[in-house]
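Derivation of every value follows stated rules applied to the coordinates shown; laboratory data play no part. Since the model is a prediction, treat every value here as computed from it, not as a measurement. Cβ atoms are built from the backbone, for glycine too; each structure is taken alone.
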Structure P
Amino acid sequence: MDSAGEKRVLVGRIVGLFGVDGWVKVESYTEPRERILKYRPWLVRSTAGETEVAQVRGRTQGKGLVASLPQVEDRDAAMAWVGAEIWVRRSALPKAKRGEYYWVDLEDLDVVTAEGVALGKVSHLFSTGANDVLVVRDGERERMIPFVLERFVREVDLVARRIVVDWDPEF
């Protein structure tokens, strides 16, 4: 969360140097990967702190992405950014389509069974390739519930901050 209480989303990281003019290589977590270049501002977080960067220039380069940050004009200055994470405010992302959800919007939601048994809150999600998985924690135990709409996830109510699942509480 930022100082205004708005959620942030990790969208990539700076993974290397490109050329001698201060450009950096970017690993994007967005789909498609080039979309990271459209989000503004970037909130670049490194061991030195966090910097808001509004004027990023970037492009695809081979199979990857490269970017130029303002006032980073040579390879030595760019080196300080390698390893930094790239975050954006949740409000910078487009509205999700019906039946689609950003993971950040699901985190901390209460999870209950169709019978009303509380299972805990969504801690985080991860992808298996076949489907995403909700990690639900209640303080005592952790459950991993496949995020498969209709089969296991019956309802997602972002306003009520609740997910209803078809899941055995003992599992």
Structure Q
Amino acid sequence: MVPLFVTALLLAFPVLLLFAAGKDALSFTIPNWIPLALAALFPVAAFVVQAPLASIGLNVGIGVAVLVAGMAMFAMRWLGGGDAKLLAAAALWLGWPALLTFGLVAALAGGALALLLLSLRSGPLRPLVLMGPPWVTRLAEPGEGVPYGVAIAAGALAAYPQSILAAGHLAGVGGL
């Protein structure tokens, strides 16, 4: 397979995650096409890097399990629907053992994001934030949600080098 095509295909994951994070921060929404695109690109990427069938099956199982968990968290109003779908799509790409890094970094990034938003929503920073652009003002609005897609993207990007897709490709180009 043409190395440039493989690299471009594998770069789709971080690019789509960054787009989802930016869209979530700006509008508190993650378009459905982003997790759908990630889910559709996964089998292509797995085929291109010649991932073992057992690993692909494990990734699919993890993606389904995380989707079910995300749906439960959505039902309990802990996450938005877009966050749950993005979480599952990222887990599909990451698989095991990258899932551990993904969960840990996403949780830490989510906590840091929550602390940042709390500091923007109260106290001495609030008047300064109100002078900023509309999307920052909206982020700093008391009672607004947390754009958790930002934390999901941070966790997924941190874990991506451990995934079967990225690790297999990096090993094939000299272990960079």
Structure R
Amino acid sequence: MEFAYRPQAWESMFATVALAAVTLAGLLFVGLSLNLRTIVDSPAHLGRAREALLALLVLVIISIFALIPEQGRMALGIELLVLSILVFAVGLPLQSQTVHHLRPELRRGWRRRLLALNGATLAITIAGAGLVTRGLGGLLWLLPTILICLVWSTYNAWTLVIHAHRSNPETRRP
């Protein structure tokens, strides 16, 4: 499992992840612009938009860090640890704010759905610690992060475009 600790062995995957994340972010912005008023007026829609954008941004940042030429595992591990701390520091208050603004009957379900997203961030922490200590599976922990973030942001973007469109009084069918 030596490859799990060699960032150079993962270059093509991270280049692909960065391309996919940037492409999805562009599509997300188009979708958001089509339904901006409806999204901004709904705490759930706004929360989904922030989650999707943050998940894609995290994937781009991870890819940039992993693609730095000649960077060793220790430096990448520290960068991933710092990134995960920043994502938790920014994301958890935003998640709390969203939950606080939701109707009470929606809060429990919303908290449960956030476990996967926060699990993706925790996997970044484990990957960083694994690179620093040369254990725990290293970069293999970024695979769940990548999959969760891509699926999460795609699902949220789709939900925003469809649900926001349906809940917008100007676009509803009579």
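Looking at structures P, Q, R, which one was helix-only ellipticity at 222 nm (-39500 (n - 2.57) for each DSSP H run of 4 or more, over all residues; to 500) calculated from, given that it came out as -28000?
So the calculation was done on R.
Identify the structure, out of P, Q, R, from whose coordinates mean count of other Cβ atoms within 10 Å over residues 57-64 was calculated to give 20.0.
Of the options listed, only R reproduces it.
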